[in-house]
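Computed from the coordinates by the stated procedures, all read-outs in this text should not be read as laboratory data. Quantities reported herein were computed from a predicted structural model and do not represent experimental measurements. Cβ atoms are built from the backbone, for glycine too; each structure is taken alone.
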Structure P
Amino acid sequence: MIRVEGLTKDYGSRRAINALTFEAQQGEVLGFLGPNGAGKTTTMRILTGYMPATSGTATVAGYDVMDESLEVRRRVGYLPETVPLYTDMTVFDYLKFMANLRHLPDPDDRVDETLELVGLLDRAEGYIGKLSKGMRQRVGLAQALLHRPEVLILDEPTIGLDPGQVVEVRNLIRDVGRERTVLLSTHILSEAQQICDRVLIINKGEIVAEDTPGNLQLGLEGAARLLLRIKGDTAPLLEKLGKLDGIQSAKPGAALGEIELQLATKEEMRPEIARAVVSGGFDLLELRQVGMSLEDIFLQLTRDNSANGKSKE
């Protein structure tokens, strides 16, 4: 379990995170979303005992990250964005080395158990330097799981992986997240929708939204968005629909015959739109309401953030 209250970190005159407050429960995967420089990595480094906060409190598995840092580290598994691996060691030797650093009992058995969990038993004798990036990411996750941590903190765990490797790592995170608290940072919004129980969106060091992906969609939609599909060319219909009261915009959709409608009202307009389509001599194939994607929500909440491409905090 993670509990954060008023967490703040200053780098000189620059404030990286400002009074963050949130919780993550056991058996929950919490997605940590935000643009580069938003404060995600700074928060994770504080929670893992890598650096101190300027003010505020944070507890991990019931222990204070400042006053009981050693106890926190015993209970946290951390996968940084760049995994620190020894490429000239075999997978087994590296994990046994990490197990000995942690003074784990029966290190050989613990390594075998973890290798089976992450699907690397058949690569135990292979050299890390010869593994694919996806396999190296699994080795990094294995070292984070080696001591059976109560809390798992993962910083961009699927970055740089090919689609097949991404699916494998996501499935693994879902599996280990059933028994642990998982805090997962990601830039891949579809990833957060697929594996996270809740998402926390951070921008410029402050939390701007926190809820389940579904509830965020419901809460931020505002006026309805409709998808209209007809047979044939949509150009003549676009002008007709644009003149209807209550329609804010009408634009071509992604596929042939599709029109995306943004309404300026929450009133039900589908019957009126359907009549306009049919009376205009068009064949109506589909008319349905659509929700905002997590990407839409993310952009709406962080659109004032300048895209300056700066490096991670």
Structure Q
Amino acid sequence: MNNSTKNILALSLIKGVGSAFIKKKLSVLTLYANDIDMLSFIGGKINHQSISANFEKADNIIAECKTLGIKIITIVDDAYPKNLLEIKDPPPVLYTKGNLGNLNRVIAIVGTRDATPLGEKIANKTGNYFSENWSICNGLVNGIDKHSIMNKNECSANVIGVLSGGLNFEKTSSKMTGELAEAVLKKDGLLISEHEPNKEEDQFTDSKVNRIQGGLSHALILIQSSKTGSAKYAIKTFSETKRPLGIIKFQGNKEYESGEIFGGNRLILEKGKEGIAEMCKIKTVANIKTQSIIELSKKEDYLKL
């Protein structure tokens, strides 16, 4: 493990230093990641004392990762996903376990945890289709996430699981997330977290997990969501990029056309970028960079992504 990893990790642990601020200083960090003296001049709450105060904790995290087979990738490393750098607040440190090759072509399939049987069926069919040529980015929780990667109790290949806790998931995650994480690794998938290995899962961090899903993905598909569902966090982050957004449409189906559970789908398809702004609480539509919004009502539509 080189000095840059330790330095960036220690810097990221400084209280009050956020991901967006670190991205703004990325050019300096890239040049001087190995030099704590130069990093001390970044400004704000970052100085020699505040960085070095976290060295012991950084060393402990690095040692724990080595024991658990977890690879640390910092924002200045060549291995850091380029897609993720396009969002305004990419995590300065990623903890990964599994096959990093899954990052080459990624699609996020998102939706509600409270999926209906119809939503689960659509998620399953969509996931099976894309798992052949894409890596499916997933939060490893119940509902649309689970049903987009599981088929007859077997996990699809090429899955990227983004965890809300540390990657020592047997201790940090819920039973379901832990089981799904184990299944992902057995199928040569990849697990990612922005949290140190032993940080417990936080049920209130949907927004952080979903922003990583949105940032990693070359395309995103909304299967089923109300207007206020947590999928809005992934869509909001995704809207910061010039990438295609696919929205499931099931015309002629009563549940789809009038049910609250598909309200988010209808809103975006009816209003376009204005619908994204309304659902994701984005004040200025001009800030939405989404390349295209694609109606997905049949398998042939998938080819447009």
Structure R
Amino acid sequence: MSLTLTRVSTPPDAPQQAPSGRKRRPRYLRHVLLTGVGVIMMYPLLWMVSASVKPSNSVFTDEGLWPAVFDFGNYARGWTALAEPFEIYLVNSLVIVTLSIIGNLLSCSLAAYAFARLRFTGRRLFFAMMLGTMMLPGHVLVVPQYVMFDKIGWLNTYYPLLVPHFLATNGFYIFLMVQFMRSLPQELDDAARIDGCGPFRTFWKVIMPLCVPAFATTAIFTFISVWNEFFSPLLYLTDPQLYTVPLAVRQFMDSEGQSMWGEMFAMSFVSLAPVIGFFIAGQKYLVRGIATTGLR
């Protein structure tokens, strides 16, 4: 006597069983917890937005997020309160950021391609030395760099802020691109070599188009770090017409207590708008670039 087992398949249009209340409860609790943490992290930004529309004399006395009195004139007064209109400082920062991104993408990608795809004597040693530069505090180099830039006459110019980005001086971006390039199949280089491509043409035609996520991640990190940089412009720039946005915002604070708090927070919010917009525009590439950096 034999038994025949038949498999009963569920019709494709059959309704799915709804998850039980016990399964849905942890999901709701997780969402509530994440929402609460997100609100806590967003509180400083919300407070700054609120302070930007408060009168200066009530910024620290009116503690609520909803202002008792709205003063939208902070934006108009802050735009023209300094020696130069605020758009001058925005343009200065935008020029520095744009050239810094171009420099990092060109120099760091070429250095990363050499470490990731080429074979030469001492490659591992040089790569280890490059990683070692990431452990060196940047403030250790302040004095020798200042002396060097002073000797060649670069003080009060943008050269000290731009030239290092064209010389692949940031080991983090090189390491990020190296890890991404190592995840690409080596057969791509072999196929390009068979077609008669040299190392540079292989990089330009084959490797570079595939590294868009890594390039976008580098561009976003460079934009945020250079746009918010305060110490280097303060050290090298003395002409107010060359000031960047962080230096301009600092001018709203007076050591004698006559600070224009409302105008300062208004211009601080204006200075954050490009960073937020640039981050939102490249967010998907940022997530992909970081997620695939460690693959090998």
- Note on the structure: Computing mean count of other Cβ atoms within 10 Å over residues 29-36 for each of P, Q, R, the value 23.1 comes from structure P
- Computing semi-axes √(5λ) of the Cα gyration tensor in Å, for residues 133-244 alone for each of P, Q, R, the value 39, 19, 12 comes from structure P
- Message: Among P, Q, R, considering only relative contact order in percent (Cα under 8 Å, 6 or more apart), which has the greatest calculated value?
- Response: R
- Message: Of the structures labelled P, Q, R, one was used to calculate log10 I(q)/I(0) by the Debye sum over Cα atoms at q = 0.12, 0.14, 0.15, 0.16 Å⁻¹, giving -0.98, -1.14, -1.21, -1.28. Name it.
- Response: R
